[in-house]
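Below you'll find a set of structures to go through.
Values quoted throughout were computed directly from the atomic coordinates according to the rules given, and no laboratory measurement underlies them. All figures in this text were calculated on a predicted structure; none of them were measured in a lab. Cβ atoms are built from the backbone, for glycine too; each structure is taken alone.
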Structure P
Amino acid sequence: MLPLDVPLLETFLDLVETGSFTRTAARVHRSQSAISAQVRRLETMLGATLFERTTRQVMLTPAGERLVPHAQAVVDAAAALAARFREEEDVAGDVRLGCPEDIASADLPAILADFAAAHPRVRLHVRCDLTLHLTQQFEEGAFDLILIKQDPARIMAGARMLRHEALCWAGPPRSRGFPQGQTVPLVLAPAPCVYRARALEALAQAGHLPDVVYASPSETGQIAAVRAGLGWSVLPERRLPPDLAVADAGWPAVPEAAICLLTAARMTGAVEAFARHVEARLSIMPDERGTA
């Protein structure tokens with residue numbers, strides 16, 4: 001693999017722009033001999049002559065012309081990388097995040113750890129609650145940004161959808177078929193909850209009577225109740241525990257939900273950096289990158 005020396009490429013581009021070793025040397029505050037040595041070194045690395053030199057002008061060879069766009073791309077990428085690192089080092093302050101408990105438990109720890117490692121001067125404050133409570137508190141100024149679950153067809157104004165969340169029926173181990181009788185025992189989050197609404201809507205449209213026998217705001221609590229055989233729940237497919245049963249084709253389909261990010265109109269550098277980080281990580285979770 002050919003090593004790329006960014007300073008040599010910068011000198012090459014300066015010489016292309018000025019067309020003169022004298023003017024290039026004056027621009028970068030180095031001697032003409034130093035500029036000539038850098039050009040010779042770059043030509044040696046590439047195994048090609050880049051300039052035709054006469055007593056009056058410096059002209060690009062065909063090889064030099066081919067190098068120009070590639071050299072510019074490398075120099076621009078190096079400058080962008082340096083700027084990004086300087087930006088991250090300068091980011092400091094507080095970030096107040098609101099998040100549903102299930103997302104906080106399953107997805108957030110790794111996201112927070114990576115961000116904290118990259119931005120040690122940022123202090124993260126996280127509070128978990130139901131989506132309705134989070135949006136109310138956000139409007140009151142309690143949070144800088146919130147993650148919320150939404151109906152994809154009715155996403156609240158200002159929220160950015162990060163991902164679609166496929167949902168499925170989850171039941172007690174070794175139970176796949178639809179319960180006998182018209183009434184279906186359910187384990188769900190309290191109202192209002194998008195997953196709960198999806199479950200009730202699907203059953204109602206299929207002509208069945210839902211019976212919420214256990215309500216818990218915690219996904220962990222819901223899973224424990226399902227394991228105990230109290231009823232069926234609706235959970236994200238990607239987080240379905242392997243010991244729970246997945247409903248068979250006799251169950252009505254559950255429409256997907258959406259995970260969205262809502263940010264304040266005015267964001268500090270720390271909040272903006274964290275919002276970008278969350279958006280990048282949640283849009284494609286690590287375990288999905290191989291199949292996305």
Structure Q
Amino acid sequence: MNDYILTLSCPDRIGIVHNVTGWLLGLHGNIIDAQQFGDLETERFFLRVHFALPIATPVDELHASFASVAHKFDMDAQINDAQRKARLLLLVSRQGHCLNDLLFRANSGELPVEVAGVVSNHPDFKGMAESYGIPFHLLPVSAENRAEQEQQVLDLVAKENVNVVVLARYMQILSDNMCRALSGRAINIHHSFLPSFKGAKPYHQAHARGVKIIGATAHYVTAALDEGPIIEQDIERVHHAMSSTDLTRVGSTIESRVLSRAVRWHVEHRILLNGQRTVVFR
């Protein structure tokens with residue numbers, strides 16, 4: 001099927017949907033699905049349209065065709081081929097539950113992506129990656145070689161035409177330069193319900209505070225640690241008899257499902273930035 005996804009945000013005003021649908025009509029396009037949201041606080045309008053065309057058309061041509069509409073309404077607009085699978089680079093350290101979950105979902109076809117490779121600063125999951133036929137790149141990192149190691153990761157991103165970098169429990173803080181290079185295309189899973197318990201050992205922090213609910217947060221990576229726009233969160237109830245180890249076990253399951261949802265929504269072009277927040281069309 002010759003189907004595409006248009007996403008846009010712009011200042012909210014009369015006539016946006018009329019002009020977008022008029023453009024589609026001119027292409028003899030058919031709307032498969034459409035979702036919209038007008039934010040009364042920011043006075044911005046957000047739209048996602050999944051549409052089909054009678055003949056295959058290069059995305060560059062569609063962008064050029066849509067340019068006059070985008071300019072008229074000062075839109076930040078993107079058009080993507082709905083059948084093109086995003087290419088992922090997965091980064092992991094020594095906890096592999098999120099990595100294993102994403103590899104399984106990608107291999108089974110449940111997640112519509114191609115995994116270009118796995119990068120780790122430890123050798124622990126070389127066998128796991130190779131069991132799925134995925135290249136494994138061991139790139140140890142230290143204070144002395146951090147800049148060189150991060151450049152190796154960015155070189156892989158360029159070489160493998162990677163669309164999304166996923167920090168699947170990669171326990172390293174990315175440099176400001178790395179965050180800028182991957183802006184809007186790097187997703188992290190944090191093992192707490194942000195904004196609570198940032199930084200290291202959040203389950204131990206939560207246990208010390210005697211919380212009754214724990215959670216996990218998937219967010220875009222920014223230079224500010226654990227402050228990036230939040231994509232998805234989930235929780236589970238816990239109780240006083242549970243140790244920090246018990247909380248970690250429960251949390252691992254939450255992390256896997258939260259991260260997989262966030263990756264899916266990103267590669268299906270369902271997420272639009274709204275300042276420090278996100279609009280997620282499910």
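Could you tell me which structure in P, Q was used to calculate P(r) over Cα pairs in 10 Å bins from 0, in percent as 6, 26, 31, 23, 11, 3, 0? Considering all the candidates, the number was obtained from Q.
Comparing relative contact order in percent (Cα under 8 Å, 6 or more apart) across P, Q, which structure shows the greatest value? Ranking P, Q on relative contact order in percent (Cα under 8 Å, 6 or more apart), first place is P.
Look at Rg/Rh (Cα atoms, Kirkwood Rh), for residues 54-125 alone for each of P, Q: the largest one is in P. When mean projected area of the Cα convex hull in nm², for residues 166-269 alone is calculated for each of structures P, Q, structure P gives the greatest result.
Looking at distance in nm of label points 7 Å out along Cα→Cβ at positions 6 and 254 for structures P, Q, the greatest value goes to P.
Among candidates P, Q, the computation of mean count of other Cβ atoms within 10 Å over residues 214-221 that gave 24.9 used structure Q. With helix-only ellipticity at 222 nm (-39500 (n - 2.57) for each DSSP H run of 4 or more, over all residues; to 500) coming out at -10500, pick the structure among P, Q it was computed from. Answer by label: Q.
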